[in-house]
Structure 1
Amino acid sequence: MAVVALIVAGGLIFPTWTPRIKGDHSISTLGQVEINGTGHEVMIRGVDRRNPIVIFVHGGPGCSEIPYVRKYQDLLEENFTIVHYDQRGSGKSYHFFEDYSNLSTDLLVDDLLALTDYITEKLGQEKVLLIGHSYGTYIGMKAAAKAPDKFVAYIGIGQVADPVKSETDSLAYAVEQAKLAGNLKDVERLEQLRESIEKGERITPRDLIRKYGGAARLINENRDYVMGFLFAPEYNWLDVIRYFRGVSVSQDILLAEQARNNIVDAVGRLDIPCYFVMGKYDYMTSVNAAREYFDALEAPVKEFVLFDKSAHYPQFEEKERFAEWLNKTWSELAS
């Protein structure tokens, strides 16, 4: 029992870090940064700190990608300086005795803009490339609209759009796949939820979207989290507790706000180049809803990019193609 207690205690408190990248100008840092009055966990990695900066805004809400993202961004680190951060109240940015009753998307947008200022000053650059993923696209779109001067361009991966349209698409997909698989209990469960989903009162159950390949097809994102929580040096077991506490605190508040304030109405124009990157089989944030939003959105340059083998995580599921696309896109932006 004493040995088990020591192992558990060690897992809870062991020091965290991110592995070093070799090179005279490389950067690989992980730690707390004070942003707008609270500590934010920030990870910065790249072969050359002079390379263009990319800030990723994670989804969820509350679902930090720091625990496992290194395995998918090695190619990106060659040509970009990659920044991930845990949003206020999420992951390692969740603080046990802090009051999160005032948590809002506007507050998270202000945090992102302040973080952008911190990063550009630290690395001696003027602007960054902003990438949002899933719910992070809601924060990213609002930040890009509020302060376009801080960003070279905006990229939305798994872009959120009209939530009712998206969830109706997800429902139709899950019902169809359940019928094809002969899983009548799943069909019955989904049909019982149809009215509330079509009214925007509920979302299509994520376990069923995952079950039928609408979340990920070429990776296992849940296994990635488990392996990251257990073995990645960026998180210890106390941080895992923080992660789940943050999810429980933030999701209901922020998803309800997102439902009340449709991003399609909130942001109808961006004054910087805009790219939507979608997996063909994404039914966490439906491709059709994202396409409708894209068609209506005004921007000086815009492109809708479809990854044919992916679902909600094209940057991970097809990481080689994504890195190639990002390199090409940056070359065009910089020319």
Structure 2
Amino acid sequence: MIYNKINFNNKTILITGGAGFIGSNLAFYFQENFPDCHVVIFDCFRNEKTFSNNNLKSFGHYKNLINFKGDVICGNINIKDDLNLLNKYKFDYIFHHAAISDTRVYDQEIIFKTNINSFYDILNLGKKDHATIVYASSAATYGDLPSPQTEGCEKPENPYGYSKFMMDQIANHFSKLNPSMSIVGLRFFNVYGPGEFYKNQTSSMVIQLANQLLSGNKPRLFKNSNKIFRDFIYIDDAIQANIKACDPIKNGTYNVGTGIPRSFKNIVDILQLELQTNQTIDYFDNPYKDYQNHTQANLSKAKEFLHFEPNFSLEQGIKKYIPEIRLSYGRNIS
């Protein structure tokens, strides 16, 4: 589906974090709809290094890019020599999705160096090339503030959320200093869909619960999960937001969700219907203190300034996702 009137053919497009979940989906959106555009993916790719929580430090995976026809550069956004590899291009659009996105990593130094410091380099690259910049912010900037979460009211509760909040401040300041540039941040809520398989334990609850059911096991939820709500958004709508952010009415940071909160119990019920299973739920205590109990994106600004309109309900998104979930089940995750 074409999401706006921009013709990306004959344009050069950079996607940092392009071997990851949203980045790889974005790459294929351009490849399928604008075959004459030149897409360059910059990603550090998966390695065996882990954080103290045993989650991988990087999730970009070459298998997300099977059949991709553009350029691929393996590089780390924290390393200047790697970033210099991008100087041979002149970019028209930059989609900055590279980041440490694990909310359970508390190593502030590595998160801030990766998410905050490198952002200055991306902004300056965009300024040099007169490129439109769209970057990934996050609903984690809101912490556990009451719903609906609204731009301008933030209270991050972890280093990741704070790093994204700081990126938003940096982008706002940079935009004021460079009024001719187009710079938009997208505060993604809970994105799910094809392409997230290699995120391991940081993947959405949709695929995690589906894999439990396909294994014949009881789906596991926190106690009182019927009272824990999230704004779940399907990957196609996340891509729509990226594309519409290329032609904003106004620079800024905008929520990307459905505006309709759903419970984890809703996910289990929809999955059981689609997978034709009938397991009872195994409830256990929530071990996390800094936990968002309710998220709901206020979409008024995204609708006004990006013309963003989500197309997929949770039922529709999961139904479309099911074939990919079945295909990936049992696949080697390494």
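FYI, it's all coordinate maths here, none of it is from the lab. Owing to the predicted nature of the structure, the values given are computational and were not obtained by experimental measurement. Cβ atoms are built from the backbone, for glycine too; each structure is taken alone.
Of structures 1, 2, which gives 15.2 when mean count of other Cβ atoms within 10 Å over residues 105-112 is computed from the coordinates?
Checking each candidate, the match is 2.
Suppose you compute helix-only ellipticity at 222 nm (-39500 (n - 2.57) for each DSSP H run of 4 or more, over all residues; to 500) for every structure in 1, 2: which one lands on -9500?
Derived from 2, not from the others.
Figure out for me which of the structures 1, 2 the number 0.9 belongs to, where distance in nm of label points 7 Å out along Cα→Cβ at positions 217 and 321 was derived from the coordinates. If you can, show how the numbers build up before the last one.
Working: 1: 0.9; 2: 1.8.
It must be structure 1, since only it matches.
Computing relative contact order in percent (Cα under 8 Å, 6 or more apart) for each of 1, 2, which one ends up highest?
Going through 1, 2 one by one, relative contact order in percent (Cα under 8 Å, 6 or more apart) is largest in 1.
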